[in-house]
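Listed next: structures, encoded as structure tokens.
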Structure P
């Protein structure tokens, strides 16, 4: 393929495409299909849209079926290929999740649009079960959080239609007004995946600047990451975090902004300022246990 025809991807996006193709190779290999060689060759050709190494450094399964030897295998249409893969009897939820995200690149390619196959793919992949797996995938951060952002990037209408049900799923709120994607940020924080939580919350805070739950998740990720940063980076990160907190404090209806302001000041070694923030937390809410614990810890350390 002409190098000028390659699709531009970030390294992380390329990793996601590689992963989908490798999963698909394995699913085909373990299936009862009679056309395995053709399907594996079709996947290889799809991969070559992004990187010639799919052919120059082929996967062992490509070699197993001798896909690069004559006679040349039959190449499937990309819509047909995706449909075959997600309807294999041994197609896992992981494979379906991966193809939901990877199919976006099919829609952006010059593959002919086949409405019937597209509708069938929607029926198979536009489900809560698949969407839940997509949301928890690290590659989902490359899906803009709102359709308006996609439209502003010049995305074709077919891609907007593909992503819209998933985006609606992500922004659906629970009884506490917290969206699914914000809950995913909180889950990552609880697991200690601060970098992933920050990456996810950064895109959300840009799209939903008035969502206090998103802001708190972003601030919590920043403060948590500062602990492992070197001195220069820590100071810069905490100062940026203080500025962000100060934007929300005038209309924040939760003590968490002031609590994280105290943590940020503590990280900057401003113990007087930190103590003031924690004390104000307790003045506003005497039952705010996190602030009480921080003050208790500071008292013990300063003795």
Structure Q
């Protein structure tokens, strides 16, 4: 089990390195080369096809029809909503601000554990939650829209919403990992997400100047390479490694790795000129990081310090 945990931790580090660069890559593509809705469709369909192909070579326990429908709905509602909020949010705000709000995932995992699993709560956890939301509100109210963020407040709110949705998604996946294999779960979840993505795209229209120009013989190789990287790394590999890590680690621990997103996205954003230095962002980062520290320290407290 120690060996499995070690592999799981390594897989989470790799997954979140891809996830961090994903924010910067998407910022370069959206909305100039691909709309957010179209980007979600491309990612979902690519991953669905990839996991179904892999499933042909991997033997796992077969899912019941009830389990297939449940996984389909998790993908069609949960995963699709997460991706939608994430891509639209990133297109409106900066990668660093988006990463700050994605770092709220551990707090949301704990809140959902408290509500759904009746986990006990302590004064220190309450303080950590308040501190974390305080950092999020600081970022929302102090960041203004500019040439790097067309609608920063709305983008930040959508990124916060995607953190909440993803926290719920992790908890549902953790439950199914006790019953089914990694590839089995992924292929049905992504087919559900693809179903929603294609339906929505039919109504709003497929908007991708990158594809339009290619059909007319004009190839923009840098955006194409970025798109290929996003589909393979941050989408297929990231989701596979994340669910593998979730199989052996607690949902709270998996969500804590979102801090790697924040570090990677911050470094890449300053190098690529996708964000400007802001003391309010730095303070918000420390507030959210400190909030998780208090929530995790509270895990070690004796029952006598807990509120019933």
Test item: helix-only ellipticity at 222 nm (-39500 (n - 2.57) for each DSSP H run of 4 or more, over all residues; to 500) calculated as -24500, pick one of P, Q: Q
For log10 I(q)/I(0) by the Debye sum over Cα atoms at q = 0.07, 0.14, 0.15 Å⁻¹, the calculated result is -0.38, -1.03, -1.12, so let me know which of P, Q that is. P
So FRET efficiency 1/(1 + (r/R0)^6) of positions 217 and 257 (r between Cβ atoms, R0 = 30 Å, to 0.05), computed for just one structure, reads 1.00; which one of P, Q is that? P
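Please state which of the structures P, Q yields 2.5 when distance in nm of label points 7 Å out along Cα→Cβ at positions 201 and 225 is computed from it.
Q
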Parent structure of the calculated result 30, 14, 10, given that semi-axes √(5λ) of the Cα gyration tensor in Å, for residues 17-72 alone is the read-out and P, Q the choices: Q
P, Q: which one has distance in nm of label points 7 Å out along Cα→Cβ at positions 41 and 185, as calculated, at 2.9? Q
Relative contact order in percent (Cα under 8 Å, 6 or more apart), calculated, reads 42; among P, Q the input was structure Q
Taking percent of Cα pairs over 23 Å apart, for residues 169-264 alone for each of P, Q, the highest value is that of structure Q
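Which structure, out of P, Q, was semi-axes √(5λ) of the Cα gyration tensor in Å, for residues 89-192 alone derived from, given a value of 28, 21, 8?
Comparing all candidates, it corresponds to Q.
Read the figures in this text as sums done on the coordinates, not as results from a lab. Predicted model, so just to flag it, every value in this text is computed and none were measured. Cβ atoms are built from the backbone, for glycine too; each structure is taken alone.
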